[in-house]
Structure I
Amino acid sequence: MFPFRWLSIVCVMCALVASSVSYKILLFPIGQGSHVLCNVAIARELGRRQHEAHILIDGGYQVAEDMAAEAKKFNFTFVRLAENRAKTYGVTAAAIVKVVQRMVASEYPFKEYLKDCAHWSDSHAKLLLLENEPFIEKLKSARYDLAVIDGFFFTKHFYLLAHRLGIPWVTYTDFPHSWTMRVPWLPSIVPGKFSFQSEKMSFSGRISNIWVSSIAKLDEQMVKVPDDIVKQYQQYGAFDSVDELMERSKLWILTSDVIIDSPKPIMPHMIEVGGLTTQPAKELPEDIQSFLDGAEDGVILVSFGTMVSSFSDILLTKFLEALNRIERHRIIWRLTNVSSEFQIPDFIRPVHWLPQNDILAHPKLKLFITHCGNNGQFEALYHGVNIYIL
């Protein structure tokens, strides 16, 4: 069912701007692989329906070959934001590595994570909204009809750009907030993202869910758009806060699905689209196809997403010690920093990039070891593969 879920997104988005002619839509994802991939899925379908889609990415973001091929086939484009001297994208990538390393070492308090988010948000807001005036004017002259914004507590400055362009916007998000969406997700009955409760909460579980959800919401207020930017952008139309702009979203696109998520009230301005990247498998690269076909007892896929494809020497050693015990199965592992110092057995294939959805469709795939990213869990569910979460 998942490959067709995006059809409903396109139908609603097209209804916002009418349905008889081609329209220009600007998609603004976070510059991180899985988020860009979901926006590519939306842009691909818009292209099929003769609409013009443009995906805004940072100057340093590397577009994968398969994405570039799809852009050419379905007539959508990647619009690059110019880098600044501080190279904001590079700082972001380094910050992500730092976050992951500290999380793996179990020494990463949530407030430290928020500080890193605040640092990135502040620098990226200045890059986007203050240092790229000619680029913004170019977007303004393109006369877009709608923006699709990747909505997080640290991307609220994205809404200022759509506000200045004078176009309506919809929000695509992994972490929706009930208050912002004006939906009755009472913490006494709906589990919060950080509380790790199920819908079958005990009394103490409900108290914990209310407490953790409230603290998380308050902590997120540490991440703010600089006041000088907010004041400057108020000249393009009245608003009291960036939160108010977020609340003006015409539609909320949620990356969830009732099949694996807790039940919760859904209002008319919300739509669940879990599984945007799932689709029937495409042909695999020849080397990967040969490696998978030759596995007599099956294959294990190991991938922790684009954010975690390199590991410290200590962690890499532990992984190899564990995987070396699995000699019956072949293992394909997304790993970008392996060196000659580590002995990789023949039954383990480290790769810098892999077509995750297509590999999960292979008949010999037995297990998927993952960090449980949103795309990966839906792709595994779609292809009927067992998941082991680390």
Structure II
Amino acid sequence: MSINKLLLNTEIIIGEEDFRKKISAGKKLKIKFGVDPTRPDLTFGHLVVFNKLKQFQEYGHETILLIGDYTARIGDPSGRSDLRPELTEEEVNENAKTYLEQAFKIIDSEKTTVRRNSEWFTKMSFADALSISRKMTVARMLERDDFEKRFKNNQPISMVEFMYPLIQGYDSIVLQSDVEIGGSDQLFNMLVGRTLQKDQGIDQQVVLTMPLLVGLDGSKKMSKSLDNYIAFNDKPKDIFGKTMSISDDTMWDYYRLLLTKDDEFIESSKLNHPMEMKKELAKELTSLFYGTELAEEEMSSFSNVFTQRENPEKMDSFSISLIISSDDPPTVLNILAGTQLFESKGQIRRLINQGAIKIDGQKAGSTEDEIKLNNSEGVVVKAGKKIFFRITG
């Protein structure tokens, strides 16, 4: 077994010597990865860690996917400058269901042990919670980067946020994990797990952090709140199109972290045309979730639209009679809003003002222009670079 391969792409390793000893001795390790189901979609930022979890599975180790259905109701303060909103139990459970469906697109469900931390925390008394809180000082908590910044800026930090790392660390006691993996923003929380395990006389878990994936903007971490993400549940055309929007420099990080390509592959690939390599990246990422056939269709469609300036072969079609009321005039604004492809009428107005709305190749001049259908095939509407749809009678 290649220990170095298991450590490939990891950013920080705490307890590396112990890790190497256990692997060399042939010990089957318990690998913990926790996710809080705070939103319904997983993003490609999660894919970085799922790839590592899958690798441990392939080497025969026990992988534990911990659904933080209890901690999600508190909210992880990592990287936050304010308190996260509280979720209801129903919201968390619904999100957790979708998380498992998405996670098993990457990792092997038959080789995965799924646990929920509500199993033990709902049975814990207030006295138990106070006992855990004795294990960490306020000074130690303020060493954490985001807490330190908020404290210096006189921004409030709730007591429940102070408890969060302890709660996550307690999971490691219950699961007796040998290794915990997570994004580099989780380092403090995972180190708390080591501290609590040592206090309990349990072998301390090895901590492996994975790099944070840069989002579509090429500068900040991939995040739904920043709208710079690709989601597991995105449609094939969106996965392909969003991937094509990243910069050439960011592309190589995606090859390394999402497709686990090594340095030799990347260096040799840099000799090829960047556009061709980006298309290949988009195709492989799309095929991960939708298969090779659909991915190749998206590649062909993209080439037609953006290289040959043609309309895509497949696009959504909307009938005017079904998307707007008979009392409303068939204006550009009313019809586009009726498709529900846009966030708001304000967004449509901005696109029109920018000249980004074209109807059968002609720029829409005004929101009040009426869309006239000259034949049974209707008209093709293009919004920006990625949205195409047909309007019929």
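Using mean count of other Cβ atoms within 10 Å over residues 149-156, single out the structure from I, II with the greatest value.
I
A value of 23, 48, 25, 4 for P(r) over Cα pairs in 20 Å bins from 0, in percent, calculated from one of I, II, originates in structure II.
Where does the value 65 come from, among I, II, when percent of Cα pairs over 20 Å apart, for residues 45-228 alone is the thing being computed?
Working through the options, I get structure I.
Computing distance in nm of label points 7 Å out along Cα→Cβ at positions 125 and 245 across structures I, II gives 0.9 for structure I.
No lab work stands behind these numbers, since they all come straight from the coordinates. As the structure is a computational prediction, the values presented were derived from the model and not from experiment. Cβ atoms are built from the backbone, for glycine too; each structure is taken alone.
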